[in-house]
Structure 1
């Protein structure tokens, strides 16, 4: 198993895309949709955590020229986090569940595409193989402590509950 940080993050992207395809499959029952979205939420929560806590800060420190890209990624994660928190508070029978999931998928697909096509090559060129393997080991350690469900601050949860109900 590779510990190259970019390889690990791309593997995450592949698993997320697999779940997105499963969600888009027609004729899913609400129970099936809920299970798929629960898996998506877990995958995205862990992935976002390791990027926000390890990858982005380290890249920002080591490759200051990429700071604008890192800041944009933080903001894209913020949007996805809000959608994840809202979905975590919803049931698959909610009339907006499919629409909200679709918006999440579209946002995350855009983010993954940007990372894979633009950001990852810049990071690979700037850091090199040895540093990416060290970073990958840090990512693997961070995964062990990563939350598995979107975390909602109490004020945010109350605001979401008010909108959802």
Structure 2
């Protein structure tokens, strides 16, 4: 039975900005196929324009009802994980959510106050997602509903009503 839950590690970057309103921005840049032994907040690298940090791990949960969404992600040409970061108030961000569902990722990006980015999905996570898809996907045929046709004769046989009075 394939896993329906697994942990990923998230790498974030603090990038220098050249603008009058902010001097830097935080964003997710990478997902690791497992949570490393490093503590959240560990600085991994630093250049003049960017510093990268291990933000922590997050458990990704897969749902059998979303297998078609996972397929869309895997065949997209750039399988991704959507990572949402939430401001902790101390010029740092924590991982708020991670999903492999592209439609959930899109809806996360519509919120206010969180930073949401799609990061490349590691091959190990792609393999887990594919195994889950193959185990649980059921193809559902799309059937377009047909409207009931209005019966013009039924409309013609209504009793007249007086304006303003209900019967």
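Every number in this text was worked out from the coordinates using simple rules, so none of it is lab data. Please read all numbers here as calculations on a predicted model, not as lab measurements. Cβ atoms are built from the backbone, for glycine too; each structure is taken alone.
Which of 1, 2 yields 3.1 for distance in nm of label points 7 Å out along Cα→Cβ at positions 45 and 117, as computed? Mind showing how you got there, number by number?
Details: 1: 3.1; 2: 1.3.
The structure behind it is 1.
Quick check: 12.0 is what I get for mean count of other Cβ atoms within 10 Å over residues 13-20, calculated from one of 1, 2. Which structure matches?
Values: 1: 16.1; 2: 12.0.
Corresponding structure: 2.
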- request: Kindly point out which one of 1, 2 the value 30, 17, 14 was derived from, the read-out being semi-axes √(5λ) of the Cα gyration tensor in Å.
  value: 1
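Can you tell which of 1, 2 yields 43 when relative contact order in percent (Cα under 8 Å, 6 or more apart) is derived from it?
Numbers: 1: 43; 2: 22.
Computing relative contact order in percent (Cα under 8 Å, 6 or more apart) on every structure in 1, 2 gives 43 only for 1.
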task: Match the computed value -25500 of helix-only ellipticity at 222 nm (-39500 (n - 2.57) for each DSSP H run of 4 or more, over all residues; to 500) to one of the structures 1, 2, and report its label.
output: 1
